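These notes open a run of structures that come right after.
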Structure 1
Amino acid sequence: MVRSPWDGLHPLQWLSSNFVHGDFFHLAGNMIFLWVFGLVVEGKLGWWRFLACYLGVGVGQAMLQQVLTLGLSGINARSGGASSAIFGIMAMAAIWAPANEITCGYFAGLGWMIRTGTFDVTIGLWAALYVGLSLVQLLWGSMTGLLHLMGTALGAPLAILLLKTGFVDCEGWDAFTIQRNGRPSYSGELEKRREYVQEVARRRERDEEVRADRREAFRRRLAAGDATGAQGVRHSMVGYDGGFPLERDELFELAQGLDAAKAWADAAAVMEEAIGQYPFGTDAMRIRLATILAGRLDRPQEALHVLDGIDPEMLSAEEGVLAERVSRKAREMVAKRPPTP
């Protein structure tokens, strides 16, 4: 509890006073209000930033209370509870989400007539009602009203600072944007979302149609023996989620066709693709790829790496001789090159 100011300053009380309550109903009431408004603020900040703001307002209010009344006697300036901190959180919620609604329940009874129900109140209206009530309490001479207003006065500028610096994003639902542009429409946002989803679906449908057409064009060119034209069709599909997949026979036929057409770079790329997807039974293609890399593309180190993936025992005599010849040539090329610095 914050003591009377003539006892001096007590910094520890600035923090501890926020956790001291008069009775169970005082504590329960504060926790209900903290739950209602804290959900909004914590949702924007995260738990530890929310805790920092909550304690910052509570500690700041208690400090101001002792400092401003320091040395004054004859007044009862003692206080305790989380109300000031919660009023600060309420002010932050009212600035960041004034149009959000709170569902309140009521219970009313008169004799044998009992009525229960719920009603909705916006956070902005609720905050305004309680700030007005605190003003009435202050004018009535109650210290409680002053403490509540002090918490509000600390929470409001903190909320504005975090909003204006871009630390929180209220997505157009903050008090300043609503005052400038009016209250956002849920139906308008839903309509925009629906249009976006429809546009994405149409774009995907168009992409699928293009992919199907190009896939058929690729097959026609490959069947006609135009491997370079077929590869050109594949290159044109790069912007469509990587194009279309090829079956094993198509990859191997394309690689052989590009090799025959002396399109060495494309042939090597397709061979590497085929070996990567279908590593078994590709020793002959590995030898041919190494030959192209070393003899045509001047990439002997890569050729040696390709040959390392071959099991010599699985090669025929002729394939073994060819693999050794390519390996020897690639090593000689590597040896003749100057060492890299």
Structure 2
Amino acid sequence: MLSAFIPLAKLCFASYFSGIGRTKVVMICDVLGMMMNVPLSYILIFGKFGLPAMGIAGAAYGTIISGAFALLLFMLFYLEKSNKESFDISNSFRYDRQIMTRFIRLGLPSGLEMFINVAAFNLFLLMFQSYGIAEAAAASIVFNWDILAFVPMLGLNIAVISLIGRFVGANDMARTNEVIAAGFVVSLSYTGILAFVFIVYRVPLVQIFISPGKDYQAILDLTSFMMLGLATYVMADAVRLVSSAVLRGAGDTRWLMASSAILYWTMLLAQYLIIKVYNFGPKASWIAFVIMIFSVTLVCLLRLQGGKWRTPEKLNKVMQES
């Protein structure tokens, strides 16, 4: 907890470099930090090279030290001569009320949206796992494969936010349209391949995580069914991430926060009724979850196509610094 400033500071630098298009810096710093974390944590956990075995505390210290190392790398890139000359970073170490006001006005809704979404998802996962051991295992397996689609789409999400913000700021809506089209082509191409793999090879993909035992068949049957749901919504989730990235990059963060709060917590209420009140089975719960993903995607897509976010009046409000 005392070292929480390290990942927060890293996030600030990572956002800065993503915003100016230098995403390789983010990759270099984070990858090198991770490469340091793994062996360092191993040494501190098990007490290698004459050091005392620290157990779980060693993992914590290894993560803190490697995080500080990555932060130092970010700072070195930030203070390099070319960056100083291009962006006059000496002025970045002073308080600017107008920029801070705009930052809070646009950024606070995004932070709340993330909190609302993650909280609702985690509560849903806890309720789903309450069905039993087989159901909990099935959820873990499916969401492990979900990560294969979701994490790269998060990278694309950040890229789209950065580019949309840049072109909206330059009042270049033609380039904005190009970014939107490219985002959908990349995301749907990638997730379309994954959807095919998840359908055709769902049983072997599930068997990677389980071995014959008491609950083997129950886990295999339920997870295979859930993998079909994953294949169904993975492309919809890609559309949602691109659509929300465009809206966020254009400053439509309050609408995203409000719609997320309504949709995600309505879903959570529905899951509570399905699982705890009416005692429907895990398949009914999973179908409801897939429907929720499609609902959120549809709402974001309608907002994107509606065009209200790109009206001159709306964009002028976004650019205001008071």
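If helix-only ellipticity at 222 nm (-39500 (n - 2.57) for each DSSP H run of 4 or more, over all residues; to 500) computes to -22000, which of 1, 2 did it come from? Clearly, the read-out refers to 1. If you line up 1, 2 by FRET efficiency 1/(1 + (r/R0)^6) of positions 257 and 289 (r between Cβ atoms, R0 = 25 Å, to 0.05), the top spot, with the largest value, goes to 1.
Given a value of 21, 26, 15, 24, 13, 1 for P(r) over Cα pairs in 20 Å bins from 0, in percent, calculated from one of 1, 2, which structure does it belong to? Attributed to the structure labelled 1.
Structures 1, 2 were shown, and distance in nm of label points 7 Å out along Cα→Cβ at positions 89 and 233 at 4.1 was computed from 2. In this comparison of 1, 2, the computed figure 11 for relative contact order in percent (Cα under 8 Å, 6 or more apart) is attributed to 1.
Work out which structure the value 16.8, 56 belongs to, where Rg and Dmax of the Cα atoms in Å, for residues 57-160 alone was derived from one of 1, 2. Value 16.8, 56 for Rg and Dmax of the Cα atoms in Å, for residues 57-160 alone corresponds to 1 out of 1, 2. Across the set 1, 2, mean projected area of the Cα convex hull in nm², for residues 49-224 alone reaches its highest value in structure 1. Across the set 1, 2, distance in nm of label points 7 Å out along Cα→Cβ at positions 153 and 201 reaches its highest value in structure 1.
We did not get these values from a lab; they are worked out from the coordinates using the rules stated. Everything quoted here is computed from the prediction, not taken from an experiment. Cβ atoms are built from the backbone, for glycine too; each structure is taken alone.
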